[in-house]
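Values quoted throughout were computed directly from the atomic coordinates according to the rules given, and no laboratory measurement underlies them. Computed from a predicted model, the values in this text were never measured in an experiment. Cβ atoms are built from the backbone, for glycine too; each structure is taken alone.
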Structure I
Amino acid sequence: MIANIKDSTWYTDTVTSSLTYNAAAKTKTFICEGTGFSKRISISLTKSTSINSSGFPLGTYTVDATPNLQLAYLTPQKNSEGNLVYTPNGTVAAGSGTVVVTAVDSVKNQITGTYSFTTLVNNYDSNGNVVSVTIANISGGGFNKVPYTFKSN
């Protein structure tokens, strides 16, 4: 995976991805996570289908009010036990993110596409009033022939 995060080029050293068919819900969910340079991008894309196969529909998917497309930009933070964990850096509002699946090889289990999104973090004062908003633009994102595991349940 690659992207421009806050106008800086970012690429991953590790990528994991999977495609899961849920027979009860008749959905396929593609999940892809890339980590590099203390940053992580996460994509979760669910599509309704009755076809139990290792393919995924080509198309443009936009963040909306449903949980069908979830995008996240995560950075490491210390949790209450002092361990570093990746936490979302803001939220992605409806209409503020897109994934385009451009190619799927269901024999080799590889997927290619692009993505972009914007995260917003409200910063509050001690009285709970919003005093500023931090914006992170993730643009020019891409995943090229990313291998995925297929599972049917």
Structure II
Amino acid sequence: MPHNNSVIKMLNNNLNIKFDKNYSNFISNDKISFIDDYGKNISTIQLIKSPYNNQKNIMVISSMNEKNLYLGMDYLLNKSKVNDLKGDTLIIDEYGEVEDLAYNLKSKKEVKDSSWNMSINKTTKVFLMISFITIIVVMILSMLYIKKYKRR
């Protein structure tokens, strides 16, 4: 309930689904549009980057009234529902319908590409060096062996 919560008012610009100027309704955006007063009867759960610490996230549960605020809190308490979440923003309406949206998540391709940027630890480096040296020594010895028996 943004009317009595100064933190929500401060975070409004960072939210994926923002409040209007009067903090009486949610504003439609490029991912979802609210018809008439639908935005007044929903609860949102939003996971956003913290404006106070870039390495942390903040979970914001908000609604226009206390009844709908409890819908969001009840949803988070249900483990089976929470395990099915995919996005970083949830909209729960007064009928229990849920919309799961992704605003700030990397696409699957980006996540896949970032897995290739692994650093090689010290043990792996030592193993690779020993393997490389062993292969070189075996090649040299093989060449010398072939040269020795080729002359006969």
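Observations on the structure shown:
- If log10 I(q)/I(0) by the Debye sum over Cα atoms at q = 0.08, 0.13, 0.14, 0.21 Å⁻¹ is computed and equals -0.25, -0.63, -0.72, -1.36, the structure in I, II: I
- Which of I, II yields 0 [helix-only ellipticity at 222 nm (-39500 (n - 2.57) for each DSSP H run of 4 or more, over all residues; to 500), calculated]: I
- Answer label among I, II for the case where distance in nm of label points 7 Å out along Cα→Cβ at positions 52 and 76, calculated from the coordinates, equals 1.5: II
- Taking relative contact order in percent (Cα under 8 Å, 6 or more apart) as the criterion, the top-ranked structure out of I, II is I, with the highest value.
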